1. FRET efficiency 1/(1 + (r/R0)^6) of positions 25 and 89 (r between Cβ atoms, R0 = 25 Å, to 0.05) computed as 0.05: which structure among 1, 2?
2. When relative contact order in percent (Cα under 8 Å, 6 or more apart) is compared over structures 1, 2, which one is greatest?
3. Comparing structures 1, 2 by distance in nm of label points 7 Å out along Cα→Cβ at positions 33 and 65, which one has the largest value?
4. Rg and Dmax of the Cα atoms in Å computed as 34.7, 126: which structure among 1, 2?
5. Quick check on the output: -34000 is helix-only ellipticity at 222 nm (-39500 (n - 2.57) for each DSSP H run of 4 or more, over all residues; to 500), derived from one of 1, 2. Which one produced it?
6. Determine which structure produced the value 0.35 for FRET efficiency 1/(1 + (r/R0)^6) of positions 9 and 97 (r between Cβ atoms, R0 = 25 Å, to 0.05), calculated from the coordinates; the candidates are 1, 2.
Structure 1
Amino acid sequence: MRQFQFGLKKVLALREYREQETKVALGSAIGALTQIERKIADIEAERIRVGNEQCNAGRGTAEIMAFDRYVQRLENTRNRLLEDAAKAEHTVQAAREVYLAASRDRKIMDKVREHQEAEYRKLQLVEETKMLDEAGSSRLQRRVNETR
């Protein structure tokens, strides 16, 4: 019995490769978004630390103004990072859609291969059955001929 050969093997391999590439791109986009979110969390923690430190008694006007400018700079950085996070979220969503499309295409090819393989197995079983029937009937025919 010969082995099953899938005629679209190269197409399937290409779709698997494309799916893997899009998976890597999605992971990269998610990593960038996570990094931005981590920076935002760090800035929030720094703002809390500075706020607690600013409340300490004995600060002069210059120090309070410096704290205010620092907090304002942290706020500006946070706002910029929030905008970057929104852009990164759009990038992640686009990469996710591309990945899902590539995954869907690969799954379709897998189903085609599975269907063709099932058909092949079915035909092989029919062929084997015919061969066994022929072998059995020829053996029976020989026995009948021998007994005559």
Structure 2
Amino acid sequence: MKLKQLSVFLENKPGRLRELCAVLAENGINIITLSLADTEQFGILRLIVKKHDQAKELLEKNGFVAKLTDVVAVEVMDEPGGLSSILKIEEESGISVEYMYAFTIKSGEKAVLLFRFDDMDKAVDALQKAGLNILGSVELYQRAEG
């Protein structure tokens, strides 16, 4: 139930993000969702793409530093307290959130959030025991494609 996320380190200079997007576009790789965090010298672009192995290889061939990590896509009630309920489950299980970001699609009345936890397997287990729906890659990609 874990998804592969591509993390890319970007120099904090004009045009670098566009170059990355162009490499993916020229090779028919669509970005499903992304998050960008920056510091003074570099940024970390985290993205979900369907062809993650191919994207990683292409980016590395074009001078980018990229790695694949696991994340979990969780359906969350899109209402006040929805996120808090997820975080309570993880807190009670002794798990910490390393980072998270929202997915660009909704799942009916629910939002979809992507999480990176310090213990991914334990997190998935705790969420499933709580009855939450964790989206697999096939389901997530199908929803993104409409």
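Throughout, read-outs are computed from the coordinates displayed, never taken from laboratory work. Note that the structure is a prediction, hence the values are computed from the model and not measured. Cβ atoms are built from the backbone, for glycine too; each structure is taken alone.
1. On the way: 1: 0.95; 2: 0.05.
It traces back to 2.
2. 1
3. On the way: 1: 4.3; 2: 2.7.
Result for distance in nm of label points 7 Å out along Cα→Cβ at positions 33 and 65 over 1, 2: largest is 1.
4. On the way: 1: 34.7, 126; 2: 15.9, 46.
Derived from the structure labelled 1.
5. Values: 1: -34000; 2: -10000.
Value -34000 for helix-only ellipticity at 222 nm (-39500 (n - 2.57) for each DSSP H run of 4 or more, over all residues; to 500) corresponds to 1 out of 1, 2.
6. Derived from the structure labelled 1.
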